[in-house]
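Next come the structures, one after another.
Rule-based calculations on the coordinates, nothing more; no lab input. Note that the coordinates shown come from a computational prediction; the quantities given were computed from them, not determined experimentally. Cβ atoms are built from the backbone, for glycine too; each structure is taken alone.
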Structure 1
Amino acid sequence: MTRLSISKKLKDLFPRLILGVVYANVTVEKSSKELWDLINKESQKIISEFTLDKLPSTSGIFELREAYKKLGKSPSRYRGSAEALIRRLLQGKELYRVNNIVDINNLVSICSRFPVGSYDIESISFPVQFRIGKKGEKYKGIGKQVINVASLPVFCDTDGPYGSPTSDSEKAMIKINTKSIMMVIISFSGESKINEYLSFAENLLVKYAHGKEISKLIVR
């Protein structure tokens, strides 16, 4: 049985859509100083390279914004997570400090310009499908109000939607007792550099989260 798939309707609309997936056993803890030094280094690089007005046209971010428009969602109201994180940096704010897994997730996202989601495998009822949210579907975002996910691309397990390129729900969020994760890199712009960022994520998980039994794959 395929654990994660893309719905035919979504794939037909966006033929270049792919998901880069990392499964890993990890130890969740506070991020080390070394990891935060790396995050700050990459953050400063981004601040020097981007401006708020040019961000929407950046590869990776641009394709997601166009996908949202095609699905009838405002990309300025429902920003992809990579765009939201980079905007935060450009506004002079530091990235959120949560735990090593979430911090690694956000580092991969700002470096790749792709939305990235990390989920507690034990909180998910497989199989999972990446599909278009249905009318009336919603969930409580992590640290946010209830999010209307109708017409958004969403990850859904057998119980319903729990994540999107914009914001994830509390259902499968990474907790201090999380042991196994599924990290997903979402690209609406094809396979360019996806393997590079999968390897980047793997190396970060090994070095900063005691990652073991790691496997990577691309879902088309």
Structure 2
Amino acid sequence: MRRCRTCLLAETVCICPWAVPRQSDVDFVLLLHRDEVFKPTNTGRLIADILPANTTAFEWSRTEPPADLLALLQDPARYPVIVFPAEEGGEREVHTNVPDLKGKRLTLILLDGTWRQASRMFRSSTWLSGLPALTFSEPQLGRYAVRQKIRDGQLATAEAAAELLRLCGEEENGQVLEDYFVVFNQHYLSTRTGRPVAQLTAHQRLADLRQALGG
């Protein structure tokens, strides 16, 4: 099976025509577990497709985080927050809404891996221990059909980013990313089932937006 070099899906179900790059006032930092880097089922790359200027990715290391990553986290102009369902009452500051940024740029850190991988990344990265956490106040309904959920409220990385954009007041960006995720989900499933890709409302919204932007 020949794969698209950009979206990594089979060329017959490539989702690149539905990518609509956007701009955001929020930056995302993806910390990828090494097992996720080349997986076509990884959804972190969908965030980069929609918000290329606002997304930076690093491969996670427990003991040797990249120097560029540490410099980014220590940038005095940024307000870095790790996104994870942390429990209140511990040593880490926990928010369920966007905190007071004090004029700094919100930088959301997403742990990109399976639930078990992300949990280990969160708990074993001492260099992340001083950062505040942002967690959803209510369980979210995940729609990722490619991987099996381990716990209720578990979201794919792109799904979480779409909800975070809405939480930050960027409803349109959140909808675009959600639609792109829905398209990805549908196209990937077609490679497993052998069925043609069903054309969804998400396809049409993205196509209309791309046409309106002259794409």
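Any idea which of 1, 2 comes out highest on mean count of other Cβ atoms within 10 Å over residues 19-26? Display every interim value, and only then the final one.
Details: 1: 21.4; 2: 17.4.
Once mean count of other Cβ atoms within 10 Å over residues 19-26 is tallied for 1, 2, the winner is 1.
For which of 1, 2 does Rg/Rh (Cα atoms, Kirkwood Rh), calculated from the coordinates, equal 0.93? Before the final figure, lay out each step's value.
Working: 1: 0.93; 2: 0.96.
Comparing all candidates, it corresponds to 1.
Where does the value 38 come from, among 1, 2, when relative contact order in percent (Cα under 8 Å, 6 or more apart) is the thing being computed? Please list the in-between numbers first.
Details: 1: 38; 2: 24.
Label of the originating structure: 1.
With mean count of other Cβ atoms within 10 Å over residues 115-122 coming out at 22.0, pick the structure among 1, 2 it was computed from. Before the final figure, lay out each step's value.
Details: 1: 22.0; 2: 17.0.
Matching structure: 1.
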